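Take a look at the structures below.
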Structure P
């Protein structure tokens with residue numbers, strides 16, 4: 001059981017409705033309902049009566065509600081006591097270029113709120129570059145794609161991300177795509193601009209599994225330049241859902257690629273635990289909390305947050 005599950009339950013009981021509670025907390029109703037079901041499963045008892053008009057606590061739920069209120073008050077008191085001795089120091093954090101599009105600002109905001117005395121040095125780059133910086137001890141930790149390369153530090157699973165086709169709606173090969181999802185085998189003729197890094201490896205492996213040769217017309221190792229080329233309508237690209245946060249033009253559309261192979265793992269890699277300062281350990285917790293919140297609130301398209309015990313919280317997306 002997690003503290004946030006107790007908070008969710010208390011809020012739902014007070015609101016009398018999962019939908020109303022989700023709206024007040026800025027969450028997706030389906031994600032909140034999933035968390036409540038998981039809580040009931042962990043406690044092996046039903047806590048809520050669900051009806052067409054809302055929810056009411058069962059007898060067990062009413063007892064749990066009263067104790068949860070008390071427990072949350074104790075948690076808040078403990079947090080206030082801990083904050084009296086603020087963490088301080090400098091922590092260097094790397095974020096992959098695509099993940100930075102959706103999580104960099106929320107991360108900075110949460111750090112300012114929780115740990116105003118910790119000075120963060122933020123680096124955005126390709127995942128392979130971030131791994132090199134970690135190995136050189138130039139970073140304390142980094143949010144990056146699972147590279148499969150040997151790494152001496154620690155790695156925590158963070159997300160599984162689905163891949164999307166992104167391109168100008170007027171590209172002839174894209175005009176026939178009307179649904180929000182498209183089959184991988186239908187992309188063989190689509191002109192693509194890709195990098196030479198991990199996303200391309202995922203894409204080429206997926207195409208290879210179905211015997212299709214991708215039509216890569218240009219290779220670019222800068223995400224900013226790549227997206228500029230896509231925005232100009234020169235070619236489409238295949239990228240994770242986080243990239244859609246960068247889309248400013250109404251001409252650019254995106255489609256989820258319906259393939260079990262078009263997915264990638266995003267992790268938090270860090271220097272070894274004995275080398276990490278208390279401030280760095282706190283920052284790593286913030287990174288996970290930010291990612292969880294973004295997925296739960298539906299702000300990280302195509303992402304599945306990886307809890308310690310498994311995957312939860314499928315983020316919705318819009319095309």
Structure Q
């Protein structure tokens with residue numbers, strides 16, 4: 001691999017290329033004209049190429065010099081932008097966080113406020129909900145929360161958890177039509193979530209019935225409503241529009257507050273992939289990024305306590321036939 005020219009020589013070359021004068025460049029850089037000439041000669045020797053020619057009292061770039069100068073200018077501009085951004089980040093103490101929309105809405109946001117309030121000085125959060133996997137090299141992203149199905153190989157990541165789905169509904173939906181057995185579910189509108197084509201969808205009603213009604217197979221009716229975003233399906237469920245196979249990480253607080261109920265008890269089915277948080281190592285140059293990573297790690301230790309015990313502690317909405325349970 002060829003060695004790069006000295007950085008000082010490149011800096012002087014860029015300045016002379018703009019000013020077209022050794023004297024002007026020396027004045028701008030605060031050095032002698034002899035030092036400028038010496039560095040230009042060193043650079044041309046290193047590259048084995050003529051970069052300038054004289055035209056009267058001015059220095060003009062050769063064809064090779066024009067191309068090389070343009071690339072040098074772009075490189076220095078990127079360095080200046082990087083330096084400016086680094087200083088801004090240190091002064092502003094900001095974090096740019098990207099996440100899947102439903103994950104951001106239902107898992108991350110409820111946890112962020114308390115952490116942000118505890119930071120001193122304040123950390124400004126820029127939150128972006130998107131299914132698009134960001135390009136860390138060209139987009140301002142410090143951390144990304146996504147489904148493990150899509151982790152780029154060049155990123156570091158922390159596995160968060162593998163979620164599970166469970167049937168939930170608003171208590172009023174089944175107040176007059178209680179559910180005593182699994183077939184009773186089919187008498188109510190079913191709500192589904194379809195993530196395709198970007199991700200594999202969460203378990204469907206067909207998957208769930210195949211798992212829990214093995215003795216006497218049940219074919220569920222087509223979903224009355226199908227959403228591409230989980231939090232939209234959850235909003236429809238909270239409004240009493242049907243029964244949803246909801247992600248337990250999203251609905252656990254709502255179940256505990258009895259805003260939703262599990263009409264057939266804690267009958268879970270795992271998602272295919274876990275959720276992860278990704279980042280590039282350079283992000284830890286920011287103290288606030290290190291603090292955020294510790295916060296997420298601690299949140300995982302808290303939520304990694306056995307959830308099934310917590311789920312079992314939430315009463316079912318109605319009695320159900322345990323003979324159909326095969327969990």
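Laboratory data are not the source of any read-out in this text; all were calculated from the coordinates shown. This one's a predicted model, so the numbers in the text were calculated from it and none came from an experiment. Cβ atoms are built from the backbone, for glycine too; each structure is taken alone.
Observations on the model:
- Structures P, Q were shown, and distance in nm of label points 7 Å out along Cα→Cβ at positions 177 and 193 at 1.6 was computed from P.
- If FRET efficiency 1/(1 + (r/R0)^6) of positions 241 and 289 (r between Cβ atoms, R0 = 30 Å, to 0.05) is computed and equals 0.15, the structure in P, Q: Q
- Entry that produces 23.4 once mean projected area of the Cα convex hull in nm² is calculated, selected from P, Q: Q
- Given 14.4 for mean count of other Cβ atoms within 10 Å over residues 121-128, calculated: source structure among P, Q: Q
- Which of P, Q yields 17.5, 55 [Rg and Dmax of the Cα atoms in Å, for residues 137-296 alone, calculated]: P
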